1. One of 1, 2 was used to compute helix-only ellipticity at 222 nm (-39500 (n - 2.57) for each DSSP H run of 4 or more, over all residues; to 500), and the result was -15000. Which label is that?
2. Between structures 1, 2, where is FRET efficiency 1/(1 + (r/R0)^6) of positions 176 and 224 (r between Cβ atoms, R0 = 35 Å, to 0.05) highest?
3. Can you tell which of 1, 2 yields 214 when volume of the Cα convex hull per residue in Å³ is derived from it?
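What follows draws every value from the coordinates through simple rules; no lab data is involved. Model, not experiment: these values are computed from the prediction. Cβ atoms are built from the backbone, for glycine too; each structure is taken alone.
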Structure 1
Amino acid sequence: MQYIVFDLELNQDIPLSKNRSRSKGKYPFEIIQIGAIKLDSNLNTIDTFNSYVKPDIYTRVSPFITKLTKITTRQLNREKLFPDVYKDFIKFIGNKKYIFCTWGMSDIVELFKSTHYYKLDTKSLSKLYINIQPYVSTYFGLSSKKLLSLQSAVESLGISIPYGFHNALYDAYYAAEIFKKVYSPSIKAKEYDPYYIKPRPIKRKEKIDYEGLINQFNKMFGRKMSKEEEEIIKLAYKMGRTGQFIK
C-alpha cells in the first residue's frame, strides 16, 4: 500500500468568473497548483509531483491569493489546463493501491469537484483517505476537534523548515513529514463519498405560548395588561427573537 500526500492551492475570484451562474456556489474555488509526495508502505518518500494550473473558471488570480502564495496570473497563463494536469497527476499516482493523505478535508473535496466540473474519469482516484490533521491533535493529547495549523504542527513536532508555507508542494512535503511522525497502526483510512450531502436538521416548528407570556407580565405588574399592551409585548417578543438588536 502506498500513500499519496497531496495539497492544493486554490483561487477564488467570483466577480471575474467566465460563467458566473455555473461557477458561483457549486464551484467557488479553482485549483491553481497540485503538489504531492508519494510514500511507500514503510513511509519512505519515493516520488514527488508539482504542477501549476492555468485558470479556466476565473480570469485572474485574486490579489489575496497572490500575496499568500506568490502565484501570479502571468505565471499560470503559461501552464496547462486542469484536465491535462490531472492526467499527469494520475500518471504520477501509478497503478499500485494507495490511500490519499491530506491536511484537512478541503483538498480532497475540491479535487473531486474539479474532476466533476470537467467531466473527467475518476476511476483512478482512490476514495480511501486519511485526514492527518486531527491525528496530530490526539498525538499531543488534545481533542481531535482542536485542530492545529500546518505550521504549528511542524513547529511542535520539531520538523525542520527548509521551505515556506502556502505552496502546494511544500505543504504536501510538511504534511508527509508530519504523517511519518504521528503514524500508528491505529490510524485507519476512511472512505470519501463525493456525492454525499449532509442532511440538514429538520427545524421543529415552534408554537409560542402567548397566553403564558401575557400572564407572566400580569403577575409581574400585579394587574391585567390592556389589549394595546398585550400587542406591544407580543411584537417586542417577536422582534427580540430575530436577534437583530444584539450588539
Structure 2
Amino acid sequence: MPSVLILGATSAIARAIAAEFARHRSELILAARDAEELTALAADLNLRYGVKTQAQCLDVLDPAAVETSLPACLAAAGETLTGVVLCVGTMGDEEAARANQAEAERILNTNFTGCVLALNVVANHFEKRKRGFICALSSVAGDRGRQSNYLYGSAKAGLSAYLQGLRNRLFRSGVRVITIKPGFVDTSMTFGRPGLFLLASPEAIARGVYKAINSGKDVVYLPWFWRWIMLVIRLVPEGIFKRLRL
C-alpha cells in the first residue's frame, strides 16, 4: 500500500487530510510535536480505517530535530512513501507581534522558516528517488499584504514563492510540488476572529487537497472561489488599497 507522511499532523486540517488519505487506503506516517496526541490520533485512524498508521514525534521549529528526526520519518516509510503533506502553520497574534518580538518570530518561523527547512530535507529525499509529491498548505493571505495579518501573510507569501521555486527545481526529477491556498477555515486557529466569512470545514479542505494532489494542478485555491476573490483584491490599485481597512 502507498504511504504518505503528514507534517504538523495534529492540526484540525491535518487530521481531516489524514482521514481522507486513510479513507482511500493510504498508510500514514504522522509527525508533530505532541507525542501523546499523535499516538491517540494514529490509533484512532488505524481503528476506523484499518490502515497502518505510525506516529513520529517531530518539532519542525527545531532545526536540529529537522536535520536528524525528519530523515528518520522518511526512512520509516521506506519505498512505499508516495508523498508528503505539510500542514504546519499558525495565525498567531498579529497585534501583539507589533510590539512583542518573540510573537513576531514565532509567526514567521512557524509559517515560513520551519516549513522551508523541513521541505529542504523532503525535497532532497524525493529528488534522489525521482518520483513522489510534495504538497504544502500556504494561504490566500499571502496573495496581498493586509494590515490585519501582514506578518502571517508575508510568511505565507514567502512559502508560496519557495514552493514555486521548488516546483521549478524538481520538475525534471519527476517530483510534483503542489501549493494549496485555503481561505478561511473553521478551526481553533480562526475561532472568534472578527471579519471572517465563507468559512470552509476542515473536511472540505481535506477533500480538495486530495483531489488537487491527484489532478496534476500546481496551485489550488480552496474552496475554488478564493482564486477569483484574491484576483479582485490583487487588482485593486495600491493608492486605493492602502486606504482600505482589510
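1. Details: 1: -11000; 2: -15000.
Attributed to the structure labelled 2.
2. Details: 1: 0.00; 2: 0.95.
Structure 2 gives the largest value of FRET efficiency 1/(1 + (r/R0)^6) of positions 176 and 224 (r between Cβ atoms, R0 = 35 Å, to 0.05) among 1, 2.
3. Details: 1: 214; 2: 124.
That value comes from structure 1.
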